[in-house]
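Asker: Structures are listed in the sections that come next.
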Structure I
Amino acid sequence: MHIPSEMLSSSVCPVSAVLAASGVAVSAYALAKGKAKIPSASKFALTSAAVFALQMLNYPIWNGVSGHLIGGVFAAVLLGTPAAVLSLAIVLVLQTLLFADGGILMLGANVFNMGVVGAGLGGLIYSALQKKNFAKSTSVGVSAFLSVELAVFAVCVELWASGKGSFSVFATLIGVHTALALCEGVATIGLVSLINETSEKSVSKKSILTLCALVLGALMISPLASAFPDGFEWTMEKFSLLPSAPNFVNAPFAEYCVSAISSEIVSGFVAGFVGVVATMLVSYMVAKLLPAKA
């Protein structure tokens, strides 16, 4: 769902950037003032790294189309909604700057769609369902599903405001992402259950170890991810709307590859490893700026 360069108009980009910055600022304020759950620095760093690694795992949904988890609700359940918005923002910024995943001028839209809407609104929906005493698995699955649908709806609004697309484009985009939303819901239930199953039975160290295993496991299989275009790219190609402009020419590991390594599998693994480490370091430093955990 990462929007590439020149996909949105010059009038939409600054608006989406302001909306994204506002959402991140509100989340940071809530954490700084102690108005929201503050995760430990290690859990924040590992969860962010897990989101980064999971987003590398494109899986085929049918011939020629792939998708990947957004991880917004996954992060919101583990970290709390405001911290999840910050986590997704960090991941998306690093994906753009290091891997040219999403256009540099589209960064605001990507952070808004997947961070503010995906993690923010998704997390709020999860909290609302929990307050209504729905089963945790139901709350997780429904909110994760809706987080993807709301995010792709935001993309459609941005495309419409940019004068691109038609009803057929938007219907196709939403249809493809409905399949991805179902996968997001099921996968998020499984991932949250995996983390909580260990953390609820013993000390929090076990949840940290489970997150470590999740990050390493995702990193190990990332070179085997599907090479099919994701749902957004496939739809744009189908309707001849995909721009040809590069995303960020100065990205050192564009397309999640290391140019000095000839082996595609090794190159992908090394690039992914760099991304995971960078995400952990930046996230840890950001978490250390927040008030001490109560």
Structure II
Amino acid sequence: MTLAAADLRHLPLFRSLSDDQLKALLAALSPRKIARGQVLFSAGDIPSAFQILSQGEVELVEGSEPRIVLRPGAPIGELGALTGLPRNATATALTDVTVLEVKTDSLMKLFMKSSDLAFSFYKSLLEVVSEKVNRDKLRMDDMRRNIIRTQKAMKELRELVLSAEETTISQPLCDKLDDLIEHNRRSHYRVVPLESHPAFVRIEGNGAKPGSAGLPIVELSEGFLKIGPEPKLESGMEVVGVLKLPKGELPVSGRVERSGPDGVLVKLDTLIDQYAASMRGYIVELQMLDFVV
């Protein structure tokens, strides 16, 4: 199948481009054949090319999410290719496929030569991303409402069990409900620090020098923090350190809940009000970056 401008016109990524601009983009692409079963890229890979599927079918798998099958005319991982962000999914050829691709550097040079093409392309890309963010927000709103309803129902059920005549299952049921209620508390809602809003922790006895940035935090909530793998930090260890946020530092302590190849999870001790407010302010700033207004 040879793709023409008309074959791409219906795709959201190309809807702002004129026929001449689409032809210029297609002219920059080169065909590459990929055998059935071959992996085009894996989750975590750094992209280096922009690709459009010309022939065959490609499967995208992201964690436990339902798989997505791409068919001719579809871009393959266009957002990562244009931003340099690591791949979120793994792409595998379900059949023998042909992709049309251009190295990201070459595509940027094309955009530098044609500002009109670049503007139209990035306008469409921004629209695609905005629509995705809005869809994700709707799903997140549904999830939050479900969590609130579930939390309320569990508390009502716990009160019902406590007010009823005690049986052999009363205590185990209450304990289980307490665990679920605690797990759903706000302190477990995690954010991921960004390059523009980084967070670090210096842990005493872990080789961190005073004044150094410390270990980068990969996830943070009001009750937990997670860093990358650290062999010196074992499950059950008590830790004391300094949390470094963009607007200041605050002392923290806690216990290592889990340590493994995926990183170290620390359950934080309760912070005093002043430090808790600083932590909450940082988390809210990160959450606000998810809003589209």
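Just so it is clear, none of the values below were taken in a lab; they were calculated from the coordinates. Nothing here was measured: the structure is a model prediction, and the numbers come from that model. Cβ atoms are built from the backbone, for glycine too; each structure is taken alone.
Asker: Comparing distance in nm of label points 7 Å out along Cα→Cβ at positions 117 and 181 across I, II, which is largest?
Answerer: II
Asker: Still on this structure, please answer the following. On FRET efficiency 1/(1 + (r/R0)^6) of positions 85 and 261 (r between Cβ atoms, R0 = 41 Å, to 0.05), which of the structures labelled I, II is highest?
Answerer: Largest value of FRET efficiency 1/(1 + (r/R0)^6) of positions 85 and 261 (r between Cβ atoms, R0 = 41 Å, to 0.05): II.
Asker: Also: 24.8, 79 is what came out when Rg and Dmax of the Cα atoms in Å was calculated for one structure; which of I, II is it?
Answerer: Of the structures listed, the value fits II.
Asker: Who wins on mean count of other Cβ atoms within 10 Å over residues 77-84 among I, II, i.e. which is largest? Working shown, then result.
Answerer: Details: I: 26.4; II: 17.4.
With respect to mean count of other Cβ atoms within 10 Å over residues 77-84, the highest-scoring structure among I, II is I.
Asker: One of I, II was used to compute relative contact order in percent (Cα under 8 Å, 6 or more apart), and the answer was 32. Which one was it?
Answerer: Details: I: 32; II: 12.
Structure I accounts for this read-out.
Asker: Further question: Name the one structure among I, II that distance in nm of label points 7 Å out along Cα→Cβ at positions 93 and 245 of 2.3 was derived from.
Answerer: Going through each structure in turn, the value belongs to I.
Asker: Okay, moving on. Kindly point out which one of I, II the value -21000 was derived from, the read-out being helix-only ellipticity at 222 nm (-39500 (n - 2.57) for each DSSP H run of 4 or more, over all residues; to 500).
Answerer: For helix-only ellipticity at 222 nm (-39500 (n - 2.57) for each DSSP H run of 4 or more, over all residues; to 500), the value -21000 is produced by structure I.
Asker: Continuing with the same structure: Out of I, II, which has the highest value for distance in nm of label points 7 Å out along Cα→Cβ at positions 53 and 165? Write out the running numbers ahead of the final one.
Answerer: Numbers: I: 3.3; II: 6.3.
Once distance in nm of label points 7 Å out along Cα→Cβ at positions 53 and 165 is worked out for each structure, II has the highest.
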